[in-house]
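Q: The data blocks that follow each hold one structure.
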Structure I
Amino acid sequence: MKCKCPLAGFCERHGVEKNEALHNLCQTRDDFFEAWEECRGPKQKEDCVPNKSRGLGDTIAKIAKKTGVDKLIKGAMSLFGKSDCGCNKRRKALNEAVPYSSENKDGNN
């Protein structure tokens, strides 16, 4: 799959602000596009959730994001003066504990 963004700027799909050079790499280089798809691309944050779930942790993170639970948790944590809820550590641990097969290509997990 190739980049569908017509212009440089914020990429909703990858959650990254792409300047002209990064946008060009996304459109012309499969290795860069795939790196962004897998949350390994330049400028991606630790809380990035890949389009294809690697395991149960990614699936739960997607559900939390779609329902807004992730923002609710982060807001509650800030009320208690904490900046990290530990979600990323739990997501990684769940991905390791319950990984999805590399044969799973549908990306709908």
Structure II
Amino acid sequence: MISRTHRLPRELFNKAFKEGRRVSGPLFMMQSLPVSDGSVRFATVVSKKTAKTAVARNRVRRRTSAALMALSPSIDKGNHVIFYAKPGSSILSQAEIKAAVSDLLLRARIMR
């Protein structure tokens, strides 16, 4: 689970959604918004289109959150990041999700 200090609250989520830069891959779409406060905050979105059951959606959300928390020390400070899971991500293992998340962060140039 994403720690409280790394969670993206609703008002910041809306701003990142409207103004953020998008990077898309086959399994996830990411929006990132540079901010001046030096914090790194995350949000994950998994819709019913991605996984039909709540169990599957929560599994994707937990695995994505775990990957983000593991990668958070190498993410540049001052970014708000939203990850949207795409259909097909519900059958991935933890390692595959972490690789997909890492790839998007590197393509967006917000990870060292």
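Q: When relative contact order in percent (Cα under 8 Å, 6 or more apart) is calculated, the result is 22; to which of the structures I, II does this value belong?
A: Among I, II, the structure yielding 22 for relative contact order in percent (Cα under 8 Å, 6 or more apart) is I.
Q: For volume of the Cα convex hull per residue in Å³, which of the structures I, II scores highest?
A: Max of volume of the Cα convex hull per residue in Å³: I.
Q: Which one of I, II has helix-only ellipticity at 222 nm (-39500 (n - 2.57) for each DSSP H run of 4 or more, over all residues; to 500), as calculated from the coordinates, equal to -12000?
A: The read-out was computed on structure II.
Q: Here's another thing I want to ask about it. If we compute distance in nm of label points 7 Å out along Cα→Cβ at positions 45 and 77 for structures I, II, which one ends up with the highest value?
A: That would be structure II.
Every read-out reported here was derived from the displayed coordinates using simple, explicitly stated rules and does not represent laboratory data. This is a predicted model, so every value here is computed, not measured. Cβ atoms are built from the backbone, for glycine too; each structure is taken alone.
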